[in-house]
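**Q** These notes open a run of structures that come right after.
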Structure 1
Amino acid sequence: MSSFGLDTTGSALRKPKLGIIGGSGMCSFPELNVVSIVRPETKYGFPSDNISICELGGELVAFLPRHGSKHTIVPHKVPYKANLAALKDLGVEYVIGTCIVGSLKKEIAPGSIVLPDQFVNLTWGRDDYSEADGGSFIHLPIGEPYCRHLRKKIIEVANETLLPVIPQATVAVVQGPRFSTSAESRWFSANGWDIVNMTQYPECYLARELGLCYSAIAAVTDYDVGLQESLFIDPRHMDAILEIFRGNIQKTKSLLLAFIKKTISCFSCGCASVAVKAYYEE
């Protein structure tokens, strides 16, 4: 076993409470000090890549790139179950997933940081449930898919660091890897959905099945194609999009670093694990 987590006396094994799943643009997190690198095999196979056990200010964090360290795994083939099971096996209790999104509303401008509180699943064929011991499955309530307490704490940290965030949104999750057609995009907007993404499902739900509190930090790179047409925006301006993309990554990392320093040692929730326990006690 890896030697990560030993305290200064070497007498106890510390475990990372927080797991960060890095999305596009965050295949690494060099601002964190890597203590150890592991890749545990789970009953669902191996995670997307190595998991870095990192330290910042005396706190341990597990970091995993969702699409692999070289961004080679397309959204519908990400081993979501193995990723979350591996983090749980390492002792992680709550997870923050970062992701890139397109905006479906004029008021959610490129460069915005959004904390979704709802999703609409438009994917198909994804392995989206976790087998319990004995091979059974469970039906968990999912009316509130994201952990409200973790999201609230991220918002508090953002406010303290003067980083504007949009505190709630509905994310439409599409299959990928292709982007939306104009007709699809206009349909998403007409339904009142706020942002569009390819990875929030089933990651968000699987975390809840495993008793992990989950929240997402979504960075808006551009307006989705249907909105680009209505606003007369030329989608070919890739230089501007890439500049926003790079800026979003820095905002996301800054927010995560502040969260780790200010919150990780004192944050406690467990709402997801309570939901799982309540299901089995029914």
Structure 2
Amino acid sequence: MLTTEDHRRDSAGLRYVYPVVSRRAGGVSVGINLNVNNACNWACVYCQVENLTRGGPPPIDLALLEHELAGFLDGALHGDFMLREVPVESRRLVDVAFSGNGEPTSAAEFPEVVRVVRRILERHALDGKLPLRLITNGSLLHRLGVREGVRELGELGGEVWFKIDRATASEVEAINGVPMDGEKIRLNLARCAELATTWIQTCWFALDGVAPDATARAAYCALLEPVAPLLAGVHLYGLARPSLQPAAPRLRRLGADQLESFAREIREKTGIRVVVSP
């Protein structure tokens, strides 16, 4: 039986398609894992991917992906998958999410993958009914192909969950393992939000026993404030499952009150809607 703690990519025995019970989306999310080699261009300290490596995915077998997604949706909609594998309170499809074991937009075939998913949803009369979501770190929005895929996703009514955990270069380096400053993050964020409905997703936690301080919180709000009118909101969440990275012992969950306090600060300083998942 699937749970919110079980996000195994092989739970359905498929290469690219995997179902999870999403606590943030509130039902069964149909994941599309393009990074089957556990490779990502980031190295987030809280990542739950085992044996994570740097890099991008191997070439995508588009025909296999199409076959897997069509077959899974047939089983979920017309078979007994929900009865066998999903808790009763979560027995509904909530989205198709481009997510998985690395950065999905690093796949050269990303625009074609979006088109494959579009065909399958249309074939199952789910276009416009089952949302599309892209879970991304947003770092590759400077690439034309990535913007092309995001634009098509936006035209389908899909949305992007754009990763921003911290705002200063030193914090991004410490949390996400990449050299990137706030100005570059904001530029990619604006590019994304102009193409598709965009939410920020932020993992908020203590590192080495220290929670993000007032300076870190202020920098985060200052990063978002200029682009606030373009954004749908912020998903602010805590650590839900153990990290599988070497830094795991350095991480600590923050209390719901601390997340709610930061959410209020974001709302007051930026006017952006914030949804909290402790």
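**Q** Quick one: FRET efficiency 1/(1 + (r/R0)^6) of positions 144 and 216 (r between Cβ atoms, R0 = 41 Å, to 0.05) came out at 1.00 when computed from one of 1, 2, so which one is it?
**A** Working: 1: 1.00; 2: 0.75.
Attributed to the structure labelled 1.
**Q** Where does the value 20.1 come from, among 1, 2, when mean count of other Cβ atoms within 10 Å over residues 40-47 is the thing being computed?
**A** Going through each structure in turn, the value belongs to 2.
**Q** Now for a separate question. Out of 1, 2, which structure matches 1.3 when distance in nm of label points 7 Å out along Cα→Cβ at positions 104 and 160 is calculated?
**A** Working: 1: 3.3; 2: 1.3.
For distance in nm of label points 7 Å out along Cα→Cβ at positions 104 and 160, the value 1.3 is produced by structure 2.
**Q** One of 1, 2 was used to compute relative contact order in percent (Cα under 8 Å, 6 or more apart), and the result was 17. Which label is that?
**A** Source structure for this number: 2.
Every number in this text was worked out from the coordinates using simple rules, so none of it is lab data. Computed from a prediction, not measured in an experiment: that's the story for all the values here. Cβ atoms are built from the backbone, for glycine too; each structure is taken alone.
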